[in-house]
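Some structures to go through are shown next.
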Structure 1
């Protein structure tokens, strides 16, 4: 299961994380966002010590989400050392997401 974070938790969960973090920006009612959650849960389960994955409800806090130029959901941002190092929007199958994560983290 992917934990949901809010703006108050962002610094401790994402910025200060010692391992890379993938954040899914989503909104309620977004069917592609809901479809992506099981895929992200599988990836998180396969990499428990190498990657953290959280979800952030951009619909609940659009002002915070705008800091990362979120204009559509689902939108994934990969952070390393608290810095965004990759971003992609829309749904993608697991193999594509894993390839993107691996190529971005090199």
Structure 2
């Protein structure tokens, strides 16, 4: 978290600190971070709920890699039936693959 936000030499700094994502001052103390977030559950990592907001209480949760992949700012979000989610989530919900849905979108302009 800190490296991506503060170290200009970090390979992914441009996606974090380079676009204004930072850490709240309260979390300068690891003890405060631990009080706010608790211990990291096995298999999870720190996730920002809103991609354009920094690391701070209320915007961070422990999440799986699958959840994090679906929250990346590079995902194309698709609205369907009054709901918005990434293509992988729609594919999972419809019981198909992302490739099939991409083809449907490109051919027909819709998911179904």
Structure 3
């Protein structure tokens, strides 16, 4: 049985949420990147940030770590959309060491 056949056989057993998560991971893997997240050396110190903004992912993660809800974060950053937070969380989950390091460096500044 091929890998694709194995995956197809598992699909009926997955919930809609699990299928969506799988699809997201496949798209991310194919595009080799994270939607809505970019790095630019001279912007925000090169830290990962929300595309088209100067809002680094680490700052959103730290806001959440300090107890802010997504609604509070969106209120604080009115230019952001809920989709931006989803992208930020996905990036942060996949790059924990990077984000933790960015938070530590910015706390010392």
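Readers should treat all values here as calculations from the given coordinates under stated rules, not as data from a laboratory. Note that the structure is predicted; figures quoted are calculated from it, not measured. Cβ atoms are built from the backbone, for glycine too; each structure is taken alone.
Of note:
- With respect to relative contact order in percent (Cα under 8 Å, 6 or more apart), the largest value across structures 1, 2, 3 is given by 1.
- Computing mean count of other Cβ atoms within 10 Å over residues 51-58 across structures 1, 2, 3 gives 21.2 for structure 1.
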